[in-house]
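As structure tokens, here come the structures.
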Structure I
Amino acid sequence: MENHLNDHEAEVVEDGQKLINFQRYRSLSEKISKVLEYQDKLRGLASEPLNPELRDYLEWRIRSTLIDSKAKSELESRSMELCNKEAKMSRNRTTELVNVGFG
């Protein structure tokens, strides 16, 4: 998204007047719509009600799964990795919002 915004000027000058480059934002909106459309296709089970028997089975399997200290350590490590990744993504979103004029 940031590359797209850098490739399109935020303002255009016409007859000596600075104007908002609406084409930039229309094009960005189209890109966002495509991403959202793709994400909707990935929802899978979340978009349909879960069969009660399947839900009960999955809950039982989760409750009955034993986690040893090695697995717990790996889960904590992965959790920290994802937390750091999400924080970085959040900072990038802030930068992108500023780049499009929301900050």
Structure II
Amino acid sequence: METIEVTIPVDWLAGQSLSPDQLREALKLGLAELQQRQSDQRSHRQQVEQALIAVGLSHAQADKPPLPAPSLSPERQQHLAERFATGGPLSDVIIEERSDRV
């Protein structure tokens, strides 16, 4: 069995005097609770995703990371920064950008 060393600050024990065995058991219980919470969170996320897919509000996600966003030239970054810094509805910016293409 592999082992790891853990250093626990004394103030975490809040004045409790625990034997090494009690401390080991407390750590096991804490880790088990943490694993259960993480499992519950994943399960809830999966339930929400499946409900959204069932009503047509989402598509099944592949088990791979999303594609990286295309990189923008420094000039394009500056242009967009200036456009968005001026404010106004985003829809107006999009419409104007698209009208330049036609």
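No value in this document is a laboratory result; all are computed from the given coordinates. Remember, it's a predicted structure, so these values are computed and weren't measured experimentally. Cβ atoms are built from the backbone, for glycine too; each structure is taken alone.
For which of the structures I, II does the calculation of helix-only ellipticity at 222 nm (-39500 (n - 2.57) for each DSSP H run of 4 or more, over all residues; to 500) return -19000? For helix-only ellipticity at 222 nm (-39500 (n - 2.57) for each DSSP H run of 4 or more, over all residues; to 500), the value -19000 is produced by structure II. The greatest value of distance in nm of label points 7 Å out along Cα→Cβ at positions 22 and 78 among structures I, II is that of II. One of I, II was used to compute Cα Rg over 2.2 N^0.38 Å, and the result was 2.05. Which label is that? Computing Cα Rg over 2.2 N^0.38 Å on every structure in I, II gives 2.05 only for II.
If Cα Rg over 2.2 N^0.38 Å, for residues 38-85 alone is calculated from each of I, II, which structure is the one that comes out at 1.87? Only one of I, II returns 1.87 for Cα Rg over 2.2 N^0.38 Å, for residues 38-85 alone, namely II. Thinking of I, II, which structure, once distance in nm of label points 7 Å out along Cα→Cβ at positions 6 and 30 is computed, gives back 2.2? Comparing all candidates, it corresponds to I.
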